[in-house]
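Take a look at the structures below.
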Structure P
Amino acid sequence: MGQKLEIVWTNVVLFIMYHYFALHGLYHLATASVLPKTLLWFSVILIMSNQGITAGAHRLWSHKAFKVKLPLKVFLVVCQTIAFQNDIYEWARDHRVHHKYTDTKADPHDSTRGFFFCHMGWLLCRKHPEVAIQGKTIDMSDLEADPLVMFQRKYYFILAPVFSFIIPTVVPRFFWGENVYVSLCVAAMLRYMISLHITWLVNSAGHMWGYKPYDRFITPVENTVVAYLTLGEGWHNYHHTFPQDYKGSELGVTLDNVTTAFIHFMNKIGWAYDLKTVSKEEVLKRIMKNGILNGAVEIAST
């Protein structure tokens, strides 16, 4: 018998408010009533929050696909805090559960429950009991031993509003005289909603519309549009097949995988190291065994 859906009305009201102010921000962009410097600031912190999730919470902390020196770790903690998508520990725990129990009752955003649920509905209702039960079985000792991650977790609900809403709003007002309401709607709320919906697309579209060259027996797919929007997280069939690969895709540095380019740059300056990857032979072997041959063999052999 299925679980009775229990809506969390506080979250529903919050997301309605967030979208309301974000739509005002979109109006200010459409009517060009925002200063150029504010638009640049909006773009910078949007990219920073994206890297905090893709390079940080996802590839570094969830999958341990590479290691970092302290300056990069601090930067990614700040970026992930700007993103305001739960603290690093909780984000990584939920993501590890998602990989282990993909599209089952234990998956926090089970795509078999429909597009809206796996896109954002899972945040508007109580989690299925299996999510909590299986979440307790996930090994989180690596993050529990990381003082920076645990510091962020301890003070998250102080740090996140400051870094995600207050600083993005105050900077344009203080440094170049932007209207404070315009700054709030554009740099804080619109940026926040865009960041959230981009991330959510990996859970929804990334499990529904695309192709499966690496493993046809799993739900995640390759979705080019999602890859571009997320700066590299749309190659989801590859990622679920080879989650340990820091590139998140077979192709490496491309216009649709800016996150890999970011990690490469950090590796060049010595801030990222021990980058884990998968050999072409292993990729090709998996394609021949489980994949749907639609050109991926040619890619793997180049």
Structure Q
Amino acid sequence: MSSMENLLGLYEKALPRGMDWPAKLKMARQLGFDFLELSVDESDDRLFRLYWTKEEKRRLLQYIDAAGTPIMTMCFSGHRRYPLGSRSSEIRRQALELMEKAMEFAKDVGIRVIQLAGYDVYYEEQGEDTKANFLAGLKRSVDLAEKHQVMLAIEIMDTPFMNSIQKYMVYDRQIQMPWLTVYPDLGNLSAWGNDLEQELELGYPRIVAVHVKETKTVTDSFAGQFRDVPFGEGDVDFVKAFKKLKALRYKGPFVIEMWGDKMKDPMAEITRSRQFVLDKLREGGF
């Protein structure tokens, strides 16, 4: 386990996709993580998790208990495929159905925070109508979060729509509910050229968890790289971010976000990445 006061989690997709739940949970513990972050992306099999029976969820709880590795957070990016801002009323209906299913799943397996992708639409063309639909859907989602007592946290994303904490705060001010928070991704924040210290200070009262990911910066001639950048080979100033979070007295979790599907040896790369992040956290005062 990490020797920090803050918990250190691992994103599920860092592990090989073919691993079953007992193996994933056991491996996360063996690799030194305090918890695992569940992925519910736009793929059929991961979206179907939200429709598991009570018995299937009970089985997962047994695996969690046996491994001693909780699942504390859910990265819910299924709204890329079924966005809250869609022009299709049927897709918007599905988006809210998935949102409530995610809340129920979280409640049943002990997940505290659902990280929501900050997209109004992903595969459709954006417009004022999609932004208005997103706001309406977000309000309804926060109502569901309040009903089920599960925290909803918007991720700072890899597209301009929600690429800063400043942009998140616009929605925070309109909704003004304790169940809507922010879950910044340091890699995404950095890649868009934001002032990391300023952004973290602005959002601090609303930050419930932090994604730690390496990225390469967007420039006039380069679209940036938002995933599959090995730690230490990108542009993120992790020490600066961690120093700021330490000064703000941040006590929440850090989650290492990486993808194992393109790695020759995922376990070795996770081990290396964990050590890299721990070293930077210590430099930052954690």
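We did not get these values from a lab; they are worked out from the coordinates using the rules stated. Note that this is a predicted model, so its numbers are computed, not measured. Cβ atoms are built from the backbone, for glycine too; each structure is taken alone.
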**Message:** If Kirkwood radius over Cα pairs in Å computes to 20.1, which of P, Q did it come from?
**Reply:** P
**Prompt:** Comparing distance in nm of label points 7 Å out along Cα→Cβ at positions 83 and 155 across P, Q, which is largest?
**Reply:** P
**Given 22 for relative contact order in percent (Cα under 8 Å, 6 or more apart), calculated: source structure among P, Q** = P
**Message:** On mean count of other Cβ atoms within 10 Å over residues 123-130, which of the structures labelled P, Q is highest?
**Reply:** P
**Complete:** Comparing mean count of other Cβ atoms within 10 Å over residues 35-42 across structures P, Q, the largest value goes to Q
**Fill in**
Computing distance in nm of label points 7 Å out along Cα→Cβ at positions 211 and 259 for each of P, Q, the value 2.3 comes from structure P
**Item:** If helix-only ellipticity at 222 nm (-39500 (n - 2.57) for each DSSP H run of 4 or more, over all residues; to 500) is computed and equals -15500, the structure in P, Q
**Value:** P
**Message:** When distance in nm of label points 7 Å out along Cα→Cβ at positions 51 and 75 is computed for each of P, Q, which one produces 2.4?
**Reply:** Q
